Every structure is written in structure tokens, then in C-alpha cells.
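**Q** These are the structures, in C-alpha cells.
Derivation of every value follows stated rules applied to the coordinates shown; laboratory data play no part. Computed from a predicted structure; not experimentally measured. Cβ atoms are built from the backbone, for glycine too; each structure is taken alone.
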Structure 1
Amino acid sequence: MTPEAMLERAIKNPDLEVIIGSRLYGTSRPDSDLDLRGFCAMPSAYLMGLRRFELKEETDPDRVIWAASVFFKHLLKPNTQCLEMLWAPEEFITRCSPAGRLLLENREIFLSKNSFRVFSGFACSEMRKVRGTKLVVEKRKHTEQEIIDQIRNVFHPPKMDMDEVIRILEQYKSKKEIPFVGRIGAKRKADIEKFGYSTSNAVHAIRLLGEGIICISLYCSRI
């Protein structure tokens, strides 16, 4: 069997696959989409770097399967969606290999103080959407932009890594909240006109804060 065929088989039978989104959150409607996320172990040719694979995206249903290495990087960042998968009730797990079960049995090791920071930061972002505002960072000085350009030109980091560098550099700069005047979706616009705020973003903000509180509680209980 070719490495490509072995990878395709792994994608069809991932080590962990979970139903996420509104169905997992308990906010789905009869017409809500089915969203699936998971990860798979890669064949040896991909592990050795002879082939490259990060993820495969599919539609109908909306399905994303990450390479195991990419999925674990997301857990360590942490990525809120990937962390949520580890605590999904059993009825939302559609596939789980022995390796996937081992991960679920040791899921607490991926919790940290940073987990709460990410969840709360995401919740604050959703609250700004509720209010129809956005957060802008103090404009970069000429010398600051030169430093960022030098990092790009000398080290040539991937965009994801460069975005993280900029995030770290800008977390100490002054910020202010201003009205958001860009384009918004039709549903969000209708909610704002009807209720005075975006209901879907409000729900997400409350959910994220709750998940963040659970994360920090679980983390504190094991240290």
C-alpha cells in the first residue's frame, strides 16, 4: 500500500473524532450543521518527513482531521476547540482508537494557567462583538516596525509563528476599544437591530468563560 493510500485510510479512521459546535454546546437547531474534528496518526513516510500532511478539510459534513503532530501543537498552545474535544461527553465521540482513549485518560496534562488566559481572551473578543466594538493596538513606531521586518527577513518564520511573535510584542502596548464599522453578517446585524446586541456572540462569550473557569479549576485541583 502506498503512503498516500495509508494516509487516506488513517483519515477515514481517525484516532479521535468528536462532534463539536452547536450540537456539543446544546444550542443546535434542527437545521444546524454537523461539525466534526479529529486527528490521526501518520504513516511512517510522513513521520520521517518524506511526505507532508497537516490536515484535511471536508464538507457535508464539515469535517477537519489534523495530523497528530499538528493536533498536539494546538493542544499545547492551547487551542480552545481542541481542548473542548478532550472533555466532550462520550455520546459526542464518533471514533476513538486505543491511542485516542489514552489521550482522553490523560487529558488533564494539557491544562495550564495559560488555558484560562486563552479562554478568557476569546470570551472578551466575543464580548466586543456583542457590543459592536473592536480593540486596536497603539500604532507601531517606525523602529518597532523595523524590528518586525528584520525578524521576517532574517529568520523567515511561518505566518503562524510570526503572528505569535507580533502578539507577544504587542501585548504590552496600549490598547483602546473603538466602534466597529466594518461589514457584519446578516444574522448578527438582524440580532443587533432586534435586541440591541449580538445574541450568538453573547452565548459564545458566556460559554467560553464557563469553560475557562472549569479549566483553571481542574488545573488547580491537580497541583
Structure 2
Amino acid sequence: MTEGASIFPQLIATFGATLGAFALGTVVSWPSSALLQMRSEGDIVLSIEQEGLVSAIAFVGAALVQIVAAFAFPVIGKKWSLIGLVFPFICGWVILLLSSNYAMLLVGRFLTGFSGGAFVLAAPAYTADIAEPRYRGALGSSMQLMVNIGILFNNVNCNTNWRVSTGLCIIFPALMAIWMFFMPRSPVFLITKGNIDEARKSLQYLRGKKSQH
């Protein structure tokens, strides 16, 4: 156990990583209000089968991203995987925001599901790498908490115009990318790459300046 270590740097890094889990929560809950509004307002006319596919295709993307993650995590690490996947995520939300037909909805949902699925793989893995054993369980559980808060966010805003709420959903992955840019890379990843000095600096940040290793 690291003597004198502080939980706050670990908490800050974990919060940044789990913003992606919050973003996935918005993906999961988006159809419940958006599709209902489209149906009532006639904004985009969809059949019941089309609505079902628009809802489900995000989970197809989330399942497929595991293949990409298996290659990306060992090569560029969890931090840069999280940051890199923000771009298709934002692209997906922008397509949904501008959607005028069924095809655009499918593409936007697939991209947001793809990136969101990667976030819930990378966030707990990153947290496990950076957290001390005594905090690992508590910090690891924050991922599921953030998913639920993301779901709550869209449900609370269920009466907001669906294009406005879709635009708001762009904020959270963008914030995560900015936040994570300033966070250290996983010391475990750095050690596997033989970068001992950088791993030591990462641990020093995560444990606090007063910690003794």
C-alpha cells in the first residue's frame, strides 16, 4: 500500500474516464423520448419496425467495438483510446442532430453505440490501472453509476425538443476528451511499453506529491 497517498487525483482521473459512461447512458435512453416526439410531431416518419432498428442498432455497434478495442488498448492505451473514440461519437450525435431520414438515424445511432460501447470497456480498465487496491472497488463501480446518471439526464429532459437534447448530448464526450487530455496515461500500460520514467511520473500524480512508494 502506498503511504500518504491521496484518493483525489485518482478520483479526478476516474471521473474524466467515466464521463464516457455517462455519454453511453445518453445513447441508451435517447430513443425513449426522441422517437416518441418524431412520431407525435411527424418530424421523421418511421414504421414500428424501423423505430425498433433505430433503437437496437446502437447495441450492434457496441458489440462490434470490442474487436477494435482488443487491438487499440495494447497499442495506444486506454487514455488515448478514450480520446480517439470521441470523434466518431460526436460525429454520430451530429448526424442524429441533422437527421432528416431513416438512414441518417441508423448511421448516427450505430456510431454513438460503437463509441459508447468502447467507453464502458476502457473506463473501468483505466480505473483499475490507476487506482490503489483499497479504492479500486469503489472507483470501479462509478462507471455503472455514471451510465445511470446519463440515462436519467435524457429522461429528465424528455419534454425538451429532441434535436435540442441531441445537441446537448454532444457536450459530454467533448468534455471527456478535454478532461482526459490532461490526465496521466495508465502506469501499467507505460510499464508494459518499457517507459519506466513516465510510469513513475504517472504514479506520482495519481498518488499525490506526499506519497511514499
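**Q** Ranked by distance in nm of label points 7 Å out along Cα→Cβ at positions 51 and 75, which of 1, 2 sits at the highest value? Provide the component values of the computation, followed by the final result.
**A** On the way: 1: 2.3; 2: 4.1.
Evaluating distance in nm of label points 7 Å out along Cα→Cβ at positions 51 and 75 on every structure, the highest lands on 2.
**Q** Of the structures labelled 1, 2, which one yields -16000 when helix-only ellipticity at 222 nm (-39500 (n - 2.57) for each DSSP H run of 4 or more, over all residues; to 500) is computed from its coordinates? Kindly include the intermediate steps, with their values, before the conclusion.
**A** Working: 1: -16000; 2: -28000.
The value was obtained from structure 1.
**Q** I have 36, 17, 12 for semi-axes √(5λ) of the Cα gyration tensor in Å, calculated from one of the structures 1, 2. Which structure is it?
**A** On the way: 1: 32, 26, 19; 2: 36, 17, 12.
Attributed to the structure labelled 2.
**Q** Between 1, 2, which one scores greatest on relative contact order in percent (Cα under 8 Å, 6 or more apart)?
**A** Max of relative contact order in percent (Cα under 8 Å, 6 or more apart): 2.
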